[in-house]
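Q: Before anything else, here is the set of structures, which you'll find just below.
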Structure 1
Amino acid sequence: MIRLKEIKIPELEQNLKPVVLSDETMNERKEKLLAKMRSNGYEAIVIYADLEHGSNFEYLCGFLPRFEEALLILHSCGKAYMVLGNENLNKASKSRIEVEAVHMPYFSLPNQPMETDKSVVEILSQCELEKLKSIGLVGWKNFTSKFDDNTALYDIPYFVVEAIKNICREAKFSNATKLFIGENGVRTINNANEFAHYEFGAALAGNCILETMQEFDEGKTEMQVAEKLSAFGQQHNVVTIMAAGERFEKANMYPSNKVIKNGDRISITTGFKGGLQSRGGYAVFCEEELPEGEKDYLEKVAIPYFTAVKTWLETIHIGMNGKELYDKIEEVMPKAQYGWSLNPGHLCGDEEWLASPVYPDSVEVLRSGMLFQIDIIPSVSGYGGISCESGVMLADEILREKIKNEYPEIWDRIQKRIAYIKEELGINISEEVIPTSSATAYCRPFLLDKKTALTAK
């Protein structure tokens, strides 16, 4: 039975250190992608990037183009060109794969020097595209509409697409983002080194959310509490949220100087590479402090939600398809009653939402190496929300052994997380399910009460 009970608070994890992606991993990434290109008949792919939509580019190169735009043009033979603006041109030498740099001032910031005698077409012609017959264009989104030709939708600037089509008049073009994040895409599966790389950010987000929850108190401002949502100067992969009461007043999305009051609805979110943590509930100590008409919040919203989270964690396993997991959540927490609308779980990586194999009628198979977030968002009229969005990875015995042997400190953290989830939260996860932070599944709907949380124990 799910109930609100006094339990141990998860411990903050110590000595978190970033893990660099190895040369072997980067070479493996390139070779996996080249094999996929060849099997799909692409002679080259053109990968577009900007700061917010650059993870497919970063997957191979190891960096984002900061405040400019960039292209990575990869030929099926393995040769690569990197097209960069003024302030990123010097980064080509830092690329994790070998590239030939091409300077394109058109990717630079407004009014920076455009000292070139070449048009966009002439610049891109340096990348050996003219004679190609099949080219994949990669933005950041794998379109899955049932009403459009998804292969002909390109989330790349028009001037870039137009120039490439002018160069390659005989070529066939298609959206090739599926190679990265579609079914069996190269970015959907992580090796032990990639897991360790992403575990740092996921664990850090867990620490941040736990510290924020402990810092939370009425009379403080959103900004005062939100200070704990950042750490070590790491780049967030999501807009941080620390919102009390009405959200998005006057279109503001960021923590403000609004003072937290007893009874406020609360939403808190932070995330880094590898994982997000989100919490929602009320600024109260107990049910009696809930607003009138909402005093049955635990029964109506919070407990059914935690039941769904528990079910999700105890159901997910390698080899099942996305439909099975989707249908199980629909069974225990019907969408029509609880108002959730998005995928109940999705993949993550460099970005907070990579893609999702969990959707109606999905036959996509859940595989070892997939990095997941539990993401079920109920919306019940008349009540505040609830959230304990957090992450796990699916890992078969071979992958678990590699993590254990290659990253023993991380493995020790994992064992403590598993013990906490089982012993304190009463959630019986299988050995295939690896929690990525100490905060995974820790749900405290009454945020002023720092001793109680939802548990099945």
Structure 2
Amino acid sequence: MTTSIARTLTSNGSRRKGTLSFWYKKCEVGTSRMVYSSYTSGGNNHNILFNTDDTLRFTSQVSSSKKIDLVTTRKFRDPNAWYHIVTAFDTEQGTDTNRAKMYINGVQETSFTNASGGSPTYPSQDQDLQVNISGEHIYFNKNGDGAGMEATCVYSHIHYIDGTMYDASAFGQTDATTGEWSIKTAPSVTYGTNGFFILKDGNSVTDQSGNSNDFSVEQGTLTKTEDNPSNVFATLNPLNIPVSNQPTFSNGNTTSISSSSGGDNGKWGGCSTLGMTSGKFYCEAKATVDGSYSRNVIGVTGDPTTMARANNQSLLSNTGNSSGYYSENGQVNYNNSAQYTAATYGTGDIIQIAIDLDNNRLFYGKNGTWLNSGDPTSSTGAITIGAASTCPEGAYFFAQNDDTGTSAQSKFEFNFGNGYFGTTAVASAGTNASNLGIFEYNVPAGYTALCTKGLNL
């Protein structure tokens, strides 16, 4: 079940001026998803949503009459990126285009259509919008009218300002070192009566504005992640999946279930959004094995495009710098050649992968023990792999699939360092010298999580 949070207003606030600022990791493409919904009744709402064409829409209607309808001409299709989204309104402004504004990553959007492809709709001067009304329901990641539209996504640093229109610079700034747009952790703003500040510290829905306008978890399970706008962690890539027999991703694209359809072997379960060209990286994944046909495969690939597009492809058999560890018999392959046979694995087992691209070595582990008498720190018991430069796509990616043509499904819950398997936190975090990510087991010395800071070590 996807997660949403909610609050019901107990007092009136400004219906003419306000600002909503938040960070959002989209995780999905090509789907209609509600990001924010302020809802009273069917024809009275104030929403932010992504359309199926990946444009972003800011809309407000009163008595079924559109007062704001701004649809970006830009499309947002990066499932691994954090977007800073700010929508603001001040209907008392004299110029119509100043009455409703949108900013993405610090830049004001100026090119809009409406939902029908015509001219954008701005509110008339002094218009009261459908916001800040006692009894109104506010949702993040749910359509207020109950029609679903929930996403697998991640939020951070959600601010609502009651009574003031701010621009993006109130909540973000350009990092002097990286040049990237980054969070202001303590913005100097006035929240007003119904304003709030939530998700400042992980999964806390307790209001940090001083107003005590707390939210509650409306459905699902709200989990904390190490993935944040300042350090983006790998997830599974929804852009690299087959046209048919697609896997299902959830939990912010960290859980993958292979398709139960199709008769071809090697049903693709996905690969990491971030690739590895040099350095040493570590990840974990908890397996769930289908009892009817337990052929899970996990490993790495240098050829994810072929893996996703071709039939009868498996990490066990693909020759594009691919390696797989096979649940059914413990076989470990590289480039369609058996390297060794180790312990089998099943439901609840945690598989470890360590890849050393400075020395072209690959290691597998199970439940805290490295296979083949291996030791990533001393580089013993390794599989020798080709350099990343020899990969068809010039990099390695963590990956998984199942190796069956039956209806059985392969499932892995990846921990790229976010500290969770699905919605369950690691039992007891291991040591990690780089301090990037939280893992179940000790991270080998010299290895780090697959994240933007890890790639730049």
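Computed from the coordinates by the stated procedures, all read-outs in this text should not be read as laboratory data. All values derive from a computational prediction rather than experimental measurement. Cβ atoms are built from the backbone, for glycine too; each structure is taken alone.
Q: Comparing 1, 2, where is distance in nm of label points 7 Å out along Cα→Cβ at positions 154 and 314 highest?
A: The structure with the largest value is 1.
Q: Given that helix-only ellipticity at 222 nm (-39500 (n - 2.57) for each DSSP H run of 4 or more, over all residues; to 500), derived from a single structure, equals -500, which label among 1, 2 identifies that structure?
A: Structure of origin is 2.
Q: Among 1, 2, considering only Rg/Rh (Cα atoms, Kirkwood Rh), for residues 210-361 alone, which has the greatest calculated value?
A: 2
Q: Here distance in nm of label points 7 Å out along Cα→Cβ at positions 338 and 394 was calculated and came to 2.1; which of the structures 1, 2 was it taken from?
A: Answer by label: 1.
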